[in-house]
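Every read-out reported here was derived from the displayed coordinates using simple, explicitly stated rules and does not represent laboratory data. The structure presented is a predicted model; accordingly, all values stated were derived computationally and were not measured. Cβ atoms are built from the backbone, for glycine too; each structure is taken alone.
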Structure I
Amino acid sequence: MLGVTQRALAEMIGVTYQQVHKYEWGKNGVSAGRLFVIACELGTPIEFFYEGFGNANLPERPAHERKVLDIARHFGEIQNEKHQEAINRLTRALADRS
């Protein structure tokens, strides 16, 4: 949802990306302490990971924030550096005209 890769999350929480992959697929459990660190690094309330338990009414992310995350996710998939720079210049130019 946030566009964070396994490798990026691994760096954020101080484990290998293989470990994050195991967490994601349920091959290894995530301790409460590690889950707290993950929530903090992602800027997400810990209750997010307990969806359906208790009364965790989490606010939905604003549309603007979701769009920014979507753009960042797609930008990261662009392999050509010239295309990346062109997108960077385009967004800078559009932002300056606002």
Structure II
Amino acid sequence: MAKVTSKLQVTVPKAIADNFGIKPGDDIEWRTEGNAIRVLPRRDGGKSLDRGARLRSFDEATARQEARDRVVARARRAGRGWTREELYERARPR
């Protein structure tokens, strides 16, 4: 059994750390599952991405989102037969 410190820190029992290959400095993941807490070793082996890799990942995600936005915009234009600008133009007094 482990105690929670005043800083809300918990010590992983040695037998469990050895069994799952958890070493000092490794990251672990905390999940809530109903009324239980599940502790999992980090899936990527505790290796965090460096700054360059994080920026590349962000740029790739941004490009994917922009591509999705373009597809949605095309579908909207094709589906209703008019654009927002055309609607505003028709409503302007002449």
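For structures I, II, calculate relative contact order in percent (Cα under 8 Å, 6 or more apart) and state which one comes out highest.
I
I have -15500 for helix-only ellipticity at 222 nm (-39500 (n - 2.57) for each DSSP H run of 4 or more, over all residues; to 500), calculated from one of the structures I, II. Which structure is it?
The read-out comes from structure II.
Distance in nm of label points 7 Å out along Cα→Cβ at positions 39 and 63 computed as 3.0: which structure among I, II?
I
When Cα Rg over 2.2 N^0.38 Å is computed for each of I, II, which one produces 1.34?
Answer by label: I.
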